[in-house]
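In what follows, structures are represented as structure tokens.
What follows is calculated from the coordinates using simple rules that are stated; it is not laboratory data. From a predicted model like this one, the values you see are computed outputs, not experimental measurements. Cβ atoms are built from the backbone, for glycine too; each structure is taken alone.
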Structure P
Amino acid sequence: MPNHIAAQLEEIRSKVQQSALSAGRAPESVKLIAVSKTFPAQDILTAVNAGQISFGENKAQELEQKAAALPESIEWHFIGHVQSNKSAKILQYANWIHSVDSLKLLTRINRQAGESGKHPNILLEINLSGESSKTGATVDEAEKMLQAAAECSYLRVAGLMSMPPLDANEPELRSIFGTLRKLRDQWQKKYQIPLPELSMGMSNDFTTAIAEGSTMVRIGTAIFGKRDYDQS
């Protein structure tokens, strides 16, 4: 039943606001991205009707299908690994790409953005946990990407993104989220560029992420329910 989506969305909004206030931050400083991957367009429309604007997808084809079927007012965030042969399609629909993890991909997106007249917002994904199963650039690679972005006139690098291990405890979460924030602060000062966004925090750890400075939380399960990946 779609009614649970509106109710759970309201509950998450309240928790996000309270987490921000507890951290001494304005509630509006944290954007809620409803991660709608694998869920049908009707569920997304239910959330839209409940006032949600920003949605996250991680597959190019699914993003294309949903964007074609849903209101143009939706702000789409691509949060999955970007396959090089799908980047042009992602650019057609995504206002934000959270998962740029290589210099090659950055320059490819910039070229394609110029060709298509798009001006996407980009986040550099950094693998701070060191897990081989996770995508993301190293810190050194991300800094080189940031340096190269000065020559990328068709996109805007707006900040950083990272994901902790699924089984991370509270001290580990604090360490990873805090490290990303410190990197952002360091690079803003070093390169004199604004990097306002920190995309970190999901259904099970967003309160900690907000306490450590997250400006974008990516929440799916707590809004839409458990995913059936066999249907995705």
Structure Q
Amino acid sequence: MRIPFFSMFITSPFAGLEEHAEKVNECALAFQQAIECYMSDKCTTFDSHKAAVDEIERQADAIKRRIRGHLPKGTFLPVDKFQLFRYLREQDKVLDSMKDVLSWISYRGRDGVPVELQKDFASLVDSVISPVETLGDMVRGARSYFSNFSKKTRVGVKEIVRSLHQKEHDADQIEHALKQKIFNTCSDPVVVFHAVTLAEKIGEIADHAENAGDMMRAMIAR
């Protein structure tokens, strides 16, 4: 017998967040495949990968709406409800940013990313996926902490948040180096504008993951 979704909040308000985080990780894989396909002259399935990202984002939106709309009034929560929603908003913006990157990159043809920059963009994508993959572990750790309030578990979650911050910092460094290389190697102003904007949009993925980490740190600090 299936347990109604809203009843999960009776034991943990983080059950829905964990489900949403799993969709974020699933979307990150599809996003990475879409970028790899875009920069390959042999891949013809970019549109399919992009559609997969759109579908996963749609599924995550449904989870987000259930979390926001089916939190029963009067249910005891170990954290402030609005903190929970702020965390969800940042985690959801990770998905929105991945979708935005694919929309932006699709505005130009297959030569949208110059060959001499493709490895650098691949490295940037890898660097922003790393903090995104941390979100699931962070939410699971927080769910465990709020079920037993173990100091050891709380310390573990804080370590994950610190790791997430470091990964976002690493991504920032790669983004800055890439933008400098774009200005040094490209002369076409349209190419420069598109490539720099693309780098910034990719970087926003890690930014929102870091923001989610900040929200989580605030919740477990209570």
(message) Can you rank P, Q by Cα Rg over 2.2 N^0.38 Å and just name the one with the largest value?
(response) Q
(request) Work out the source of -28500 here, i.e. which of P, Q gives that when helix-only ellipticity at 222 nm (-39500 (n - 2.57) for each DSSP H run of 4 or more, over all residues; to 500) is computed. (result) Q
(message) Once relative contact order in percent (Cα under 8 Å, 6 or more apart) is calculated for all of P, Q, which comes out largest?
(response) Q
(message) When Cα extents along the principal axes in Å, for residues 114-161 alone is computed for each of P, Q, which one produces 36, 19, 16?
(response) P
(request) Compare mean count of other Cβ atoms within 10 Å over residues 122-129 across structures P, Q and report the one with the greatest value. (result) P
